[in-house]
Structure I
Amino acid sequence: MPRPKKPRFVSGYPSISSFVPQGVLQTGEVVLSVEGLEAIRLSDFEGLDQETAAGIMVVSRQTYGRILGEARRIVSDALVTGKVLRIEGGVYEMRGKQRHRHGRGMGRRCRR
């Protein structure tokens with residue numbers, strides 16, 4: 001049985017849930033996780049280095065790099081091939097006063 005994923009911290013749920021290409025034939029759909037979007041926001045939009053961004057998401061720099069690389073691959077696939085990009089899912093927690101866990105399979109996690 002694989003080890004359960006620890007939740008990553010994100011600043012908030014995105015206000016936009018999908019991007020749809022216009023003027024071209026849609027060739028499919030890809031899904032970007034919420035923590036993947038957060039990694040792109042921190043590195044590419046905010047301009048933070050990976051060490052700082054990893055600290056904000058409370059993950060190791062290596063894990064952050066893996067999340068960022070996968071997120072960039074998904075976004076580039078959508079842009080180059082004309083696929084719909086949906087933003088949803090993942091294993092994450094909201095950063096701040098109110099902490100709520102979200103993600104797939106979180107309810108079945110064993111606690112000891």
Structure II
Amino acid sequence: MDVIFPPTSRYALTPTATFVRADGAPVTYLKRRFVPAPESFALLQWHRVLQNERLDNIAAHYLGDPEQFWRLCDANRALRPEELTETIGRELRITLPEGIPGVPHA
């Protein structure tokens with residue numbers, strides 16, 4: 001059985017592996033996803049967190065999809081999504097997806 005994730009999923013490019021149980025039944029699982037270093041993402045702009053802001057709303061505003069909040073987590077080295085909006089005034093990196101270069105000195 002193949003595990004299929006939509007192209008916008010954080011797991012879309014994560015490889016799978018199969019483990020065969022003692023009874024012969026295959027179990028497909030995701031291999032570990034390594035989060036790229038934030039410095040590898042091309043910076044578009046900064047966002048300063050306001051009171052009562054939610055990460056899904058920030059993602060919808062800048063990325064056009066609230067379910068892309070995980071890209072903000074990756075770009076800001078966050079293990080817990082809520083940590084990005086806990087501190088009012090925190091600056092968040094808004095970046096291009098991994099592997100898409102920005103325009104130098106834009």
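Which one of I, II has relative contact order in percent (Cα under 8 Å, 6 or more apart), as calculated from the coordinates, equal to 28? Checking each candidate, the match is II.
Computed over structures I, II, FRET efficiency 1/(1 + (r/R0)^6) of positions 6 and 46 (r between Cβ atoms, R0 = 30 Å, to 0.05) reaches its largest value in I.
Out of I, II, which one gives -4000 for helix-only ellipticity at 222 nm (-39500 (n - 2.57) for each DSSP H run of 4 or more, over all residues; to 500) as computed from the coordinates? Please report the intermediate quantities before stating the final value.
Working: I: -10000; II: -4000.
Checking each candidate, the match is II.
Bear in mind these aren't lab numbers, they're just calculated from the coordinates by the rules spelled out. Small disclaimer: the values here were computed from a predicted structure and weren't measured. Cβ atoms are built from the backbone, for glycine too; each structure is taken alone.
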